[in-house]
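No value in this document is a laboratory result; all are computed from the given coordinates. It should be emphasised that the depicted structure is a prediction, and the values quoted were computed from it without experimental measurement. Cβ atoms are built from the backbone, for glycine too; each structure is taken alone.
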Structure I
Amino acid sequence: MSTAVIIVAAGRGTRAGGEVPKQWQLLAGRPVLAHTLAAFRGMDVVLVIHPEDRTRAEALGVGVRLVEGGATRDASVKAALEALAGTGATRVLIHDGARPFPSAALIGRLVAALDEHPGAAPALAVTDALWRGEAGLVAGTQSRDGLYRAQTPQAFRFEAILAAHRAHPGGAADDVEVARATGLDVAIVEGDEQNLKLTFPGDFARGEAILKGRMMDVRLGNGYDVHAFCEGDHVWLCGVKVPHSRGLLGHSDADVGMHALTDAIYGALAEGDIGRHFPPSDPQWKGAASHIFLRHAADLMAKRGYRLANCDVTLVCERPKIGPHAIEMQSELARIMGVDVGLVSVKATTSERLGFTGREEGIAAIATAALVRA
């Protein structure tokens with residue numbers, strides 16, 4: 001399945017003050033939208049903008065599709081959905097550009113909920129007492145039972161929400177309202193207190209505090225793996241089948257580079273190594289493709305609320321030559337992990353004919369992964 005993201009950023013946001021709309025104001029030295037876009041790095045993103053903001057949007061320098069919005073929020077979302085029609089998207093996340101802190105864990109919960117429901121949206125239960133007011137005085141109370149504070153991104157099966165927007169007369173507060181108007185069930189998914197919507201000037205100070213806390217939560221892990229040569233006509237390295245006069249010996253497909261990277265991610269999470277999660281004593285993993293292991297590590301990373309800051313894999317061998325395949329290896333590792341290729345490095349070195357790699361008895365790999373709180 002293919003998941004697209006719509007980020008709505010065509011509004012003017014006057015309540016936040018400032019000389020430019022809130023989504024273009026600076027937060028920790030970068031436009032708010034730059035932080036929002038970073039949360040969806042590696043995904044297919046459509047950014048809905050006001051026509052006056054095109055130059056600003058292009059200056060962000062990120063590979064997203066730009067769509068000019070309408071006079072209302074639902075009109076802007078409909079324009080983006082129409083732009084995605086026919087692209088093969090099967091699911092879509094619709095998010096407010098002024099919410100710069102959606103976590104990877106939250107996004108994962110929403111996407112998973114679409115396996116069972118046509119729509120899902122994050123929300124937080126109302127815990128404060130509720131009053132009704134008149135003329136500045138308390139006029140009564142309101143039960144908070146069953147009440148929630150809605151957040152975004154709101155997630156839908158693509159064709160269902162496209163049909164709902166096409167049928168809606170307009171004027172909806174959010175996409176859940178549009179979906180429910182056509183009878184779609186929308187599941188409530190646990191929201192996140194840090195998924196703050198910047199609305200008033202004071203919200204920017206709260207946003208700075210959230211960013212400061214996130215920048216402190218950095219984890220590093222390293223991985224090391226070795227596989228001996230055996231008879232064969234190719235080797236698997238970082239997800240790429242490389243022709244060679246010999247193969248690599250292992251319980252799985254012996255992808256030494258991917259094994260090292262997988263262990264680096266597990267290490268950063270304090271989750272042991274591949275053997276803990278996929279025991280070699282279990283026959284079901286005999287000859288298994290190593291992308292299964294790396295995908296599991298990436299999913300565990302997201303579930304724990306982290307994202308990949310960057311990773312680096314070094315292959316140590318005399319042959320085969322890695323240079324001609326390095327870019328393809330980077331792309332394949334990025335695809336498996338669901339991250340931008342710019343976060344993945346693959347390089348190689350020889351051991352100057354010293355040791356087992358120098359004698360061409362096998363290949364070694366070293367990997368480092370840096371994770372940050374999503």
Structure II
Amino acid sequence: MTSAAFRFTLLARDGAARRGRVDSPRGSIETPAFMPVGTAATVKAMRPEEVRATGAEILLGNTYHLMLRPGADLMEKLGGLHEFMNWPRPILTDSGGYQVMSLAGLRKLDESGVRFRSHVDGSEHMLSPETSMEIQRKLGSDIVMAFDECAPWPIDEAGAASSMRLSMRWAKRSREAFGDRPGHALFGIQQGSVHKDLREESSKALTEIGFEGYAVGGLAVGEGQELMFSTLDFCAGMLPEDKPRYLMGVGKPDDILGAVERGIDMFDCVLPTRSGRNGQAFTRRGPLNVKNARHKADRRPIDEDCACPACRDFSRAYHHHLYKTGEILSSMLVTQHNLTYYQDLMRGIRAAIEAGSLAEFAAETRARWAEGDIDPL
């Protein structure tokens with residue numbers, strides 16, 4: 001099954017790494033791509049035009065949060081998520097399943113779905129494949145995620161198998177409930193924890209159902225980078241070659257680089273925005289904490305190779321001052337820098353794949369991260 005005007009084109013390869021493009025009615029997305037997270041219809045501390053200026057081409061919204069506040073019916077009445085938050089480009093929404101498992105109280109899960117109480121006001125709600133598809137339709141998202149259960153970590157193989165098979169039954173119901181929506185895409189989510197046979201079973205089930213894209217779920221949940229990478233070594237290649245592959249909830253810059261090397265096309269994570277609010281900047285020489293006293297009188301920018309306003313116009317000393325005095329501008333500027341750095345990294349990765357030089361790019365990038373920040377003379 002395909003969705004008119006939604007298309008993935010594979011443009012280049014370098015080993016397992018892929019350079020592609022997702023075309024949708026609201027614009028193209030160059031891959032590998034990083035999606036900033038707009039949990040509650042906003043990328044925290046950023047205006048939409050500032051997010052776009054970093055190079056972001058697609059945002060992620062959270063079904064769970066938006067169904068609770070302001071509510072899907074109101075969102076639909078107000079023209080959908082794009083109009084509500086003034087983001088005319090593509091938006092991907094998650095299904096709400098992960099947040100139900102991690103945030104909501106008094107959960108009751110069975111074949112039909114998950115009944116839970118809101119973490120906001122304690123009100124009772126039901127999420128199922130059908131209701132998740134309906135809520136995401138009302139939000140108007142361009143890429144809709146199938147409803148699934150994200151298994152916790154650690155989990156034994158029997159538990160992972162039971163959870164994965166429930167998610168596959170929910171994936172089929174999600175596909176049926178999604179219906180015919182030209183210009184919109186539904187992504188299935190591969191599950192199976194770290195077990196190769198379960199990931200293979202999940203991939204086969206999803207491919208038989210048929211989706212416009214495929215996500216790798218159930219990783220970056222506490223298993224650690226080494227185990228995540230060893231799982232990606234076999235599970236990414238199980239997904240269809242001609243569809244985008246999305247690793248959910250990842251991650252740190254080195255997580256992203258390693259996942260690209262293993263065949264992943266799309267990423268999202270709250271890390272650059274959350275870290276920005278906590279005074280941590282990601283740079284070409286690794287993370288830097290503007291709160292540290294060593295920056296108190298430092299005239300240098302956060303990252304000398306970055307052209308974002310936070311680096312172009314302000315010193316580390318000023319960023320340190322803003323953070324220490326609790327000024328809102330600190331969150332705004334460091335978040336802007338972090339999102340710019342992530343998009344710069346993705347641009348560099350895409351160019352390296354096109355040139356067939358990803359191994360060299362990765363080695364140089366990792367060497368600079370390892371070198372760390374250089375003290376001023």
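Source structure of the calculated read-out (helix-only ellipticity at 222 nm (-39500 (n - 2.57) for each DSSP H run of 4 or more, over all residues; to 500), -9000) within I, II: I.
Each of structures I, II was scored by distance in nm of label points 7 Å out along Cα→Cβ at positions 12 and 196; the highest score is held by II. Could you figure out which one of I, II the value 17.4, 54 for Rg and Dmax of the Cα atoms in Å, for residues 84-219 alone was computed from? Clearly, the read-out refers to I. When Cα extents along the principal axes in Å is computed for each of I, II, the one that comes out at 63, 47, 41 is II.
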